[in-house]
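Participant: Just below sit the structures, each encoded as structure tokens.
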Structure 1
Amino acid sequence: MTYCVGLKISDGLVFLSDTRTNAGVDNIARYKKTFNWSVTGERAITIATAGNLSITQGVITRLNQAIHRDRTEDVESILNAETMYRIAQIVGNTMRDVQERNSDALQARGEASDATMIVGGQRKGGRHRLFQVYAPGNFIEATPDTPYFQIGEHKYGKPILDRVLTIDTPMKDALKAVMLSMDSTLRSNLSVGMPLDLTVIRSDTFDFDIQRRIEDGDPEFTELSERWSHALREAFQTLPDV
């Protein structure tokens, strides 16, 4: 399984995903779950994926094929679509096509074909936007009331986001929030594991501010985890007796 989270705040977009894939307790592998595309000064797009790996890889492959073809043919792709909403539609349509081609065969073998994606970015002339795309190809958009999406093993990392995150959260605090959300998930779910991929798109830059691989033992992540654990223990000790 995996855990991916995407935030939309006034300052921009934040994505964090793990890289662990499980096909049984003795078959654990690492696969990249976050994919980035950009046209310098014009648009930056990130897609985070969770679910059946053959489905999500098929979708990413088809999106890349369309990008390659649009250099020589009149083909619409995520790098020439006119709006972020249209980009979400392209991803959704591609998801539906891949599902229709593969889901029956997977289900006949008793394998789940479910997959979800978080799609976000900004193109010049538009605002930064964040969408969650479901297996049938439909999608919803993040709003000021719900400024984040989680896919995969999301339950352990949700409380910290609900407690601290708003549309006006500063970027520095949003980064801490996603890190602690991931840390809580890593501690409680063995199907989520290091390394992590962090991507940040600041609003109106149309480029990536951060594209970073966080390896196991990363000193910054480790310090954040340890200090958060210490703060929770201290806070617990100050609570009134029941």
Structure 2
Amino acid sequence: MAFSAWRGIAGIIHPTLRPGATEEFIRLLPEGIGVIPLFLNISRGTREEFGTVMGAYEQQIALCAEQGSDAIHPNGAPPFMVLGREAETRLIGGWEEKYKTPIFTSGQNHVAALRAMGIKSIVGATYFHGEINESFAAYFRDAGFDVRCMAGIDVPFNKVQELSGELIYAHIKKSYLQAGGADAIYMLGSGWRTLHIVDMLERDLGVPVIHPVPARVWEFQKRLHVNEPRSGYGRLLETLPAMV
């Protein structure tokens, strides 16, 4: 039996059991949009672990589709980005055909948001360390963006949510200035609690910030034909540009 919500249903599969991102997403959604939140249990945040989870994602996508979701978002950028753009596109296209429901990944969502804002170059920030950041950068280069840097913070995967906003602000600002600037700042990952620094970064550095939580709220609004701007969380949600 499927339930309903009067402005549509957003199905979302979170990659971890980490609190925070689900609550932020629901708080920013317009009234009347229902949410079916499901979860995986990624715990190590390694490339090897990301390679094992596609079957679990599909099980949850099938459940979201069965329950009448109007669009489904398998959240979690890294598991899909490490596949590469082409493999990700084939996978999502197959799932859409199989489950007869629009589906978009975090990476596809972030690319769509950057394009909607007319962005050509980015400075990226992540809470991953080492070579995996190059895979993230390659994903955006393959989508046509000039990636000036993709700078990670070396923090244990289960401690990301404990990073202070001040530390993350300083990390991003330093990376942005060292890279010589860009059209926008891109923040990869929903694990850190950083919504409160988005407006500050935009004011101080004079460029848009693409943050995963406002970005997914923006795309669900577009896909569900809802148009409610929100101030205080960056230009994307404040202006609600059309999807390109």
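Participant: Looking at volume of the Cα convex hull per residue in Å³, for residues 4-91 alone, point out which structure of 1, 2 has the largest value. Please list the in-between numbers first.
Facilitator: On the way: 1: 114; 2: 95.
Comparing 1, 2 by volume of the Cα convex hull per residue in Å³, for residues 4-91 alone, the maximum is at 1.
Participant: Comparing relative contact order in percent (Cα under 8 Å, 6 or more apart) across 1, 2, which is largest? Before the final figure, lay out each step's value.
Facilitator: Values: 1: 28; 2: 19.
For this comparison of relative contact order in percent (Cα under 8 Å, 6 or more apart), the top structure is 1.
Participant: Can you say which of 1, 2 returns 7, 34, 39, 17, 2, 0 when P(r) over Cα pairs in 10 Å bins from 0, in percent is computed? Before the final figure, lay out each step's value.
Facilitator: Numbers: 1: 7, 31, 35, 19, 6, 1, 0, 0; 2: 7, 34, 39, 17, 2, 0.
Among 1, 2, the structure yielding 7, 34, 39, 17, 2, 0 for P(r) over Cα pairs in 10 Å bins from 0, in percent is 2.
Each value in this text was obtained by applying a stated rule to the coordinates, not by laboratory testing. Everything numeric here is computed off the predicted structure, so don't read it as measured data.
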